[in-house]
Structure 1
Amino acid sequence: MVMKIVIGSDHAGFELKEDLRVYLAERNVEVVELGAPGKDPVDYPDVGRAVAERVSKGEFQRGVLICGSGIGMSIVANRFAGVRAALCHDVYTARLSREHNDSNLLVLAGYLTAKGLAREILKVWLEAGFQGGRHQRRLEKIKAMDEEIEKCRGKKPTRPESG
């Protein structure tokens, strides 16, 4: 079965995203790209949402997002139920994000991550598996939080009195 990944970036992550698309194609991974189309400025929340929604809905098992620092994309992606986006700056955190957290969305920093290192991070992230065990218990707690948050969203928010 061919692996299929959704990938997106803002303008700051465009060059790294393009390099990783080539790398994934060389590894026979099917890539669906959702932006940015070039180096012209785009708003990272738009691209982050497009990718994270598809992972959240189960259309893709894994995704990759890239912006300048990786922070903005991480904030956006982790708002979606079932998305476990991990900002990784090295191979070690990439491996642990899969083994311990079962991350399904890798976030990279376009301004801070060299292409060769990004390829290594992506390779390790794709190959590492979730260890389960004690880590599964923790993911179940996160899932319960997701469900609790969804219930709260249906209620009218209360605001403290000003004064």
Structure 2
Amino acid sequence: MGIEKQFEMLSQYNSWMNENIFNICDSLSDDVRNKDMGAFFGSIHRTLDHILYGDKSWLERLRDNTYSPRDINKPLFSNWEDLKRERVIVDSEIDIWIKSLSENKINQIHTYTSNVDGKQRSVPYWSLVHHIFHHQTHHRGQLTTLLSQLGIDFGSTDIPFMPGLSE
């Protein structure tokens, strides 16, 4: 399997996990979703918003080079319904973008300026595509811990459990 197919699988996994997490979090009240539970971004809502922030930022950089720096500590969406709606849109955009990647594009060097430390970096494009999916997984792991602290069993987050993967 080529790296392009691996990215397609990770994009499908991203959509599956986001759908599951948003369905579970939809059953929580705004007070619970916004409660500071001591996570890196405090609450469930802010963590989900941060994942979206990262996805939008990297998509803008890598897909069409339209990224405009914004405050990483300022939420994109404070309203739950707006956050959910944008998550579905961005997941679709990620899927379309991933399917458009060519081997030539993936093997290029991409230069960007970090919004975190202001440094310019030139790295393989494929490493940044990997980073998008690793960033999502890292923070969704925090979310499953927060849900567990609320007594909610999230279930399996393992790739082999993803629908449509097995034949």
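Computed quantities for the displayed model
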item: Of the structures 1, 2, the one that 21 was derived from, the read-out being relative contact order in percent (Cα under 8 Å, 6 or more apart); result: 1
item: Label whose coordinates, when distance in nm of label points 7 Å out along Cα→Cβ at positions 36 and 140 is calculated, return 2.8 (choices 1, 2); result: 2
item: Origin of the value 18.6, where mean count of other Cβ atoms within 10 Å over residues 92-99 was derived from one of 1, 2; result: 1
item: Origin of the derived value -14500 (helix-only ellipticity at 222 nm (-39500 (n - 2.57) for each DSSP H run of 4 or more, over all residues; to 500); candidates 1, 2); result: 1
item: Label whose coordinates, when mean projected area of the Cα convex hull in nm², for residues 52-123 alone is calculated, return 4.2 (choices 1, 2); result: 1
item: Label whose coordinates, when FRET efficiency 1/(1 + (r/R0)^6) of positions 116 and 148 (r between Cβ atoms, R0 = 25 Å, to 0.05) is calculated, return 0.05 (choices 1, 2); result: 1
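Read-outs: derived from the displayed coordinates by stated rules, not from any lab. Every value quoted in this text rests on a predicted model; they were computed, and no experiment measured them. Cβ atoms are built from the backbone, for glycine too; each structure is taken alone.
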